[in-house]
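Please find the structures below.
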Structure 1
Amino acid sequence: MNTSAIYVIYRAEMMRAWNTLFQTIASPVISTSLYFVVFGAAIGSKITAIDGV
C-alpha cells in the first residue's frame, strides 16, 4: 500500500476543505444574521403582543 500517496491525497483534500470553510459556514451565518437585523428593524416595531405574549 502506498502510504505516501494516501497522505498526499488526504492533505490535499483537507486543505481544500479548509479553504472553502468560509463559503460553507461563515457565509450562511452572516447572511442569516443580516436577514434578522434588516427584517427585525423593518417590521419588529409593527408586531404587537398577542394575549400578553
Structure 2
Amino acid sequence: MADCRALGADIASAEEARRTAHEKESTAWKAVLPFAVVARHAQGKAEVAQAE
C-alpha cells in the first residue's frame, strides 16, 4: 500500500514538472523579445547614422 502511495506521489510530481516545463516553454519568447527589439532598434539607428 505504501508503494502505491509513493508511486502516486511520484506520478503527481512528474506531471507537475511536465506542466511547469511546458509553461516555461510557451512563455520563453517573452524573455527573448525585448532583446530582439533593442537589437533591431540599435541596428536601425546605426543604418540611419551611416546613411547620413
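When Kirkwood radius over Cα pairs in Å is worked out for each of 1, 2, structure 1 gives the greatest result. Among candidates 1, 2, the computation of helix-only ellipticity at 222 nm (-39500 (n - 2.57) for each DSSP H run of 4 or more, over all residues; to 500) that gave -33500 used structure 2.
Only the coordinates and a few stated rules stand behind these numbers; no lab work does. Quick caveat, the model's predicted, so the values are computed rather than measured.
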